[in-house]
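Some structures are shown below for you to check.
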Structure I
Amino acid sequence: MERSPQDMLKLRSARSRFVAMAATYFLGVFNDNFFKQAALLLAVAAGLSGLQGKATMLFSLPFILFSAYGGWLADRFPKKQVIIWVKVLELVAMVMGAYGVLTLNWFWILAMVALMGLQSTFFGPALNGAIPELYPPWYVTRANAVLKLVTTSAILFGMAVAGIALDQHWLATEIPFGRVLVAAVVLLVALTGVLTAFGIKRTEHKPCTTAFPWSGPVASLRDSINLYHDPPLLLAVSGDTFFYFFSLLAVMLINTMGISELHMSATATSLLAVALMVGVCIGALIAARITTPERWSHVLGPASFGMGLCICCAGFIATRDTDLQWILLLVSLAGAGVCGGIFLIPFTAFIQVRPAESEKGRIIAASNFCSFSGMLIAGQVFTLFDHAFFPSFNMLLLGGLGMGAALFFSAGAWFTKRYDLRPAAGEQS
């Protein structure tokens, strides 16, 4: 794609203000994953592993019910303004969550998880829709790779620190010090995130004239069904949905496998999930080198097969009694993450650049609706299989699903070869 002088000026301007966006995203993602991982580890340690499935469903449900409203707000109002609003909502959610952790009140912990899901429902379309406004289309894949590196770093850092924080005993307190530390961190990070949001660049905004989607989830379902008019976009949204279904199940199984089956510490268990996220960071950088918004479908089948194979290896290793078990689990899960990063990044970039400017928020919201419907189903599947099988066996089943899905995505890649994969008319450089 030709790179005009205007594009290069736009790129330099975007880079100068990217730090505030990346910091805001990093802090929000860190806080979300730090809190959720701490809460899930506390639940598993208390013999309440089934709460993982409930927490997942509560986090996913707002995306299903309110995604249409989030997309409309992102198209109707300046995206910076929407981001600031939702960061304030995050601060409210973290006050609730901090209270829940301090008192070990599961009602308030789960209420915070649901409110964070609502916050993310409105945050995602605004922030992801701002990326193609900041960058020329040919740079969007690389921008997403960098942002994915930042956010995945936040995920792995949050998940790693959660287990470490819970294991701390710096002071003798009535409430276990680890829980006090978790509460203090989430409040401080949420407040910092509100402040960094004010530094995000305010982009030129043309308000949409689309009517408010009063029907909510019905509108999201309709927008999702209408994706069949654009098969490449439908493939991208399908892949995005599958990734979040697959990865969420993997993280929940890792938590249960580490603590309940292998009797690891909270820190060692969190580091297994961190290995998965480190792999995603590496895979994201690889994807930025080997894919573009116009050429990406060729990686789908191999990446899906690789995810499944590595997860199968992790499940098999968990059944072996060996001194190298934890190290081998780290390696296999990191491999699954690398394949996952290669699989995910092309979808993220394509979903951002494909829609017309006035429809980006709506299409991203429809994608979120599908992805979190997949996550909601993942919570149900986890609850069902957690009661029936050992976590290591469930890992084998999940790995088999990933390898089987490779056939679907390979077929989808072949089918979409006949379509133009460039951005919508009027947005090409």
Structure II
Amino acid sequence: MIQVRISWMLLGIALAVDASGENWPQWRGEGNRGSSPTADPPVHWGVDQNIRWRVEVPGKGSSTPIIWRDSVYVLTAIATERRPPAGDALEDTSVATNRFGTGPKPDRFYQFAVLSYDRRSGKERWRRVVTEEVPHEAGHLTNTFASSSPVTDGRYLFVSFGSRGIYCLDLEGNPVWQQNLGRMETRRDFGEAASPALHKNRLVVPWDHEGQSFLAALDAATGEVIWKTERDEPTTWATPLIVEHAGKTQVITNGITVRSYDLETGKLIWSCGGQAFNPIPCPISRDGTVFCMTGYRGNAVYAISLDAVGDVTDSEHVVWSRNDTGPYVSSAALDGGRIYLTKSRTSILSVLDAATGRAIIDQHRLSGMNTLYASPVVAAGRVYFSSRDGTTVVLAAKDEVEVLATNELQETIDASPAVVDRQMFIRGEKHLFCIEEQD
């Protein structure tokens, strides 16, 4: 671990995520619920309508943009022309795409970069290349080498490029520390994606892969490993949820088995089986209950009490569960006691009552949309669903389906939108869009 600078924080000073409406400090926003109590983005937009600015982002990434005050931050991986020496060339670089959608292994260096844009104009403020490496895995063709999203406490950015390192930068892009946790070997070379989670002075990094999986808590001031807990869990791509309950802070990880850990010690608090394969969605919580879900080779949505202790599979601590819906890639959004989610990778919408699991809207197909990777967001009494063909359907947040708008950007959307004030930020395959009502 290379420590660049640690004098920025005195011992004992806690980091805290600002919950004001002007910010979107992590990929699912305040509270990791995918909703904003204050934002009021446009209902209608298009390539020539309500686009405040559009900027081409170098390289590739499906990292969701985060927003702090007047800045927007995204991650990207930029392919270079530089190749490793002949003696160091990676094996099997000419292998064609296999039936699982994994492409040939990379044969060149990539720049792993953090970008900052001015929120008002879209002008690039700074660019920091934190490392330049040849990725050891190909990744799924719909994945990127920059699929994890950054998180900020309003003073520092925390970034995970997984096998390429964990980094802390200040908001001007200056390095503070870096940490290397090893190398992941993901299932079928699908690549990496989980984002780190921040709570006060601890950064939690998930490391589920085909080798020895673990969960690590780093000191946010220095990058030093505070604890590292081994996990019996194959590859996942799920970002942890950190939530305070009954005087204890729990780190909840989605997986084939959902688990909760004590943030202070890394010790297991409870576990619950029942999820499907390839877990990706981030847990969400409300009123002492956590909701976990999966949607590959089966569907599952579980509501689990945060009072749980030990193995609570099939116990009274499972408040309710369903096996008829559940997203594969996207996460759900939670707002006003309703859970908004889609089934597998399709546009089949369900809205569930968070308290009971009852279907308020039961498996309604949203027309005009294909495969969904991006997660929905809720703001100003509206729900926004974006699909991979660049379509965003806007619904009224009510007990029946009411489509308010169908908007097209004509660019693939995999990253989840972010909403602040009167703006929505959407990262497409090539561009970052700032969408705002234009007078």
Structure III
Amino acid sequence: MDLKKIINENKKVSIGISIFVLMIISYTLFANSAYEVKVNGKVVGIVKNKVLLEDELNKMKKQVEEKVGIKIVDNNKLEFEKINASKDQLTSEKDMISILSNLLNYDVEGFAINIDGEEVVVLKDEETAQDVLEEVKKSYMIEGSKIKEATFKENVKVEKIKVPVNGLKEDHEAVEYILTGGIEEKIYKVQKGDTAWDIAIKLDMPLEEIEKANEDVNIERLKIGQEIKLNVPKTYVHVKTIELVSYEEDIDYNIEYEKSSALYEGDKKIKKEGIKGKKQIEAEVTSFNGKEESRTLLKESVISKPEKMIVITGTKKRVFNVASGNLYNPTRGTMTSRFGTRWGRRHTGIDIASKIGTPIKAAQGGKVVFSGWKGNYGKLVMLDHGNGYKTYYGHCSSLLVKKGDIVKRGQLIAKVGNTGRSTGPHVHFEVRKNNVPLNPLKYVKY
């Protein structure tokens, strides 16, 4: 056998053994026992000390519980598997806490306010949820009112559920959300002069909300009559309240009339002022979200009775003297057309030309029986002077008395105009007896 060959073979074996020994020594020196951290079956890191990590996680859970005030529910599957790992394979404790903070989901047992099948808000306990519902009801009640009943129109109930920690709402936030968190789509029709900015100011809503609701519309170029959508906040609930109310109400007095020949017909005089009575009312008022829907009378009692008013009415006949020559000239001006036949037609009065706006006065005291527009006369005043006598004042520009008024001789009743069938500013003046036209120049002078 070749000695040199044997020596070379032994050298190779010796080197191999040496390398193996060095590997064992290196592994012994640099590899240590550690724990593979798994969340829901997935490896997320390797730590040296699982006890320290568990302590840190418990502290984190405790801080969360202290913050929300209730015990959290840990549904995470967190596992530690013992392995050997080198130092450079280890995850620092700080990094591991950060990783787990993002991966671990802590739930809490909360109490959801469910409105018509929709979980609207979640509170930390049932008592807080019920308090929130009571606050919602109170928002539609007047302080100091006697509420017999307050209920929700919707199906409202409180249910125990599991939610993420950040799914809980504070009680004041929950009240506000129930009152205004809903969205109702309304349509607004653009009016003349409207811009998107004008609409936002008019409806007290952000311009961005209008843009968001109308992404397919160029709100910078709105047209009159164009319809745009508006997402308007609305309440999730309608609170029905039945309120017991008590209040005083007036009782109207009656009016008694007494006749007197000391007063002229149409004249009145109060002999005794009336006094309203008072009554106490007790009723039930039904409202939805503060708006009254109906009122039911429960009880009515008289506090004080009304006292009647006594009015004296005149029976004395008015007698006006419309004898020849004693009528007041109705206006200043020039007579341009006489009584009688004119242009082949009968002219039933006289025309007195004057400037528009010149005063027209009552030729004699009487009662206004017409004041308004009457065909060819235009604006016309008719006065009844008794004993069948009437006077007409036509083509006026403005009328200063109304039907039923009692006027005195010389009182301003209208102004000269050019209304109706007229050839220029003037007054058409007539005197009639029993509806038969008489020559006005027998009663006035021009």
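We did not get these values from a lab; they are worked out from the coordinates using the rules stated. Fair warning: this is a prediction, and the values are worked out from it, not measured in the lab.
Side notes on the structure shown:
- Relative contact order in percent (Cα under 8 Å, 6 or more apart) from the coordinates reads 27; which among I, II, III: I
- Looking across I, II, III, the calculation of helix-only ellipticity at 222 nm (-39500 (n - 2.57) for each DSSP H run of 4 or more, over all residues; to 500) that yields 0 traces back to II.
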